[in-house]
Structure 1
Amino acid sequence: MLTLFQKKNDVKKNIHCTLLINSEKMKTQIHKASSKARQVTHEEVNEYQKNGVVKLSGAFEMDWINQLREVTETALNNPGPYAEEYAKGGGRFFGDLDVAKRFPQFNDFIYNSGAADMMGSILKSRKINFFYDQLLVKEPGTGAPTPWHQDMPYWAISGNQIASIWLPMDIVDKEVSLKYVAGSHLWEAYNPHNFIDDSAYEGTGLPELPDIDAAPDKYELLGWDMKPGDCLVFQGMIVHGAKGNTSNNRRRAWATRWTGDDVRYNKRKGKIAIPQEDPGLSHGDVLDSDAFPVIWSA
């Protein structure tokens, strides 16, 4: 992960990122409840609130998955300024940020798939902002794990109505899919680490995360077999991670991050990874802005 507002020399060049997309058009594309949105049940909302994560089966139609598969190959061949390679040794574990800013097919999903509508139901919010997105690809035979971590300590936001949609584009066996510590969204915050070298973030004042792998029987670990069209929705504080991809399938996944009514910009202590650039907000501000647009309102 890179530090807050850290820029590479070619970032401004990439910021034609408003880029393939007209920013004024993006601001006006606020969708009311859409018939395209998959209805979320009360049971699913309750499961999310209890465990911090819920699987939504058949959340998105295959037309969306095929569109994302196609543009993912383009993104892999055209990495952005914040792209990283996490695997050491064999295989490939690729990560890239803000692909929805660079590729209109990803941005189309943000505004038109009904994802924001679903998040309104799950977060019980009257409006949904788009925070950012992350493309994560683990090729077959990649031993590199996704370390156990919480997302929110990496981010300059606070609140409870914060969640991600993890959307795989391939069949993912439970063994290599994301795992979650049930109920850990209610835990205190723990210090982030860099994925590449496991170095701790400096200056946060946060304690170290317990070693989940050292005593897995102490925790209720949740995981699911996934097929294209399914997704996982999980709260920003839940502890999660994954093993390497020892399967014969690719594990192309796209994580989109969403926020609700109670979320504020939070310039927390120490190193921060997201956002990468100054959004022009002050500590305590609501997120509504060009950087974090409102996608859906009730």
Structure 2
Amino acid sequence: MGYIVLLIIISVVIFFFWQKREKQRKLDEQKRIEEELRRKQELELLHNKQKEEIAPLFGKIEKFNKSIAKFKSQKKYLSNFDVFCFQKDFEKLFKEMQEKKYKHLPNYRKESEIIENFIRDFVNLHEIIENRNEDFIEKELVESSELLSDVEGKSLDNQQRNAIIVDEDNSLIIAGAGSGKTTTIAGKVKYLTQRLSINPKEILLISFTRKSADEMAERIRQKMDISLLVKTFHKLGLDIIAETNNEKPSIFDLSKKETEQLISSFISNSKMKQKLRFATVYFVVSGGAKRRKCQRA
């Protein structure tokens, strides 16, 4: 009988401790659920706040997409400077999007794709425009064929036509004597004025010598009835200085003999006679050689 009582007491004690532990477990579980719910709500609030911060930028991205479509649709070759100016308008937006954290946001797949497409297009814009220009040149060669088939009474070849259509900031065209350089320049003028409607007053042609500049201006005026500025590099520099200073600069116009006398006078009063004498000899001799070479040319 005593064993039965003892067994009952032990069972009661065990049940009591089990019940207490189970109650504590349920309390802990309830706390865990409440904490998890609190964190989930806080995270949801944080995500919503991040989405609200990004939301106004989608309007700017849409503007970028419309602008780039319009930019690419222009009926002209797009230069590096054109791309630079376009990117500059959206550079601030690009930097903002780079700083935003969005890939972790839930239910944000469509928005993430829009952002990633914008960043990709902005970064690869030069490559995008390069491919666009290749397509443009191919199409433009066909559409401007008739215009470039009669330049000074001549039909230009494919290399000349390509040089005319490409309107990069800087272009290096290498061609030998008699290969049609001046005709290509005349074709460029015709293309710019008639195809792209550029005002001839906004075009400046530059040559090395006055003779070639005058010849170029005369050929374009007589054969294409287009009057525009044609200058030498020196004349352009002179005009820029004159416009900046509101007066023409004085030109060094002494004869060879007068120049040698002036330099000799300077040397005789100098402490560095030997070095200056060497420099003078070099100046006079090389200068004379260059003048004789120009005269022969």
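Any read-out appearing in this document is the output of simple, stated calculations on the displayed coordinates, not a laboratory observation. Values in this document were obtained by computation on a predicted structure and should not be read as measured data. Cβ atoms are built from the backbone, for glycine too; each structure is taken alone.
Below is a table of values for the structure above.
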read-out	value
With FRET efficiency 1/(1 + (r/R0)^6) of positions 72 and 248 (r between Cβ atoms, R0 = 41 Å, to 0.05) derived as 0.35, matching label from 1, 2	2
Entry that produces -24000 once helix-only ellipticity at 222 nm (-39500 (n - 2.57) for each DSSP H run of 4 or more, over all residues; to 500) is calculated, selected from 1, 2	2
Identity of the structure behind 5, 14, 15, 14, 13, 11, 8, 5, 4, 3, 3, 3, 2, 1, 0 (criterion: P(r) over Cα pairs in 10 Å bins from 0, in percent, calculated), options 1, 2	2
Entry that produces 11 once relative contact order in percent (Cα under 8 Å, 6 or more apart) is calculated, selected from 1, 2	2
Entry that produces 0.40 once FRET efficiency 1/(1 + (r/R0)^6) of positions 96 and 264 (r between Cβ atoms, R0 = 25 Å, to 0.05) is calculated, selected from 1, 2	1
When distance in nm of label points 7 Å out along Cα→Cβ at positions 40 and 256 is computed for each of 1, 2, the largest belongs to	2
Structure (1, 2) behind the derived value 20.0 of mean count of other Cβ atoms within 10 Å over residues 144-151	1
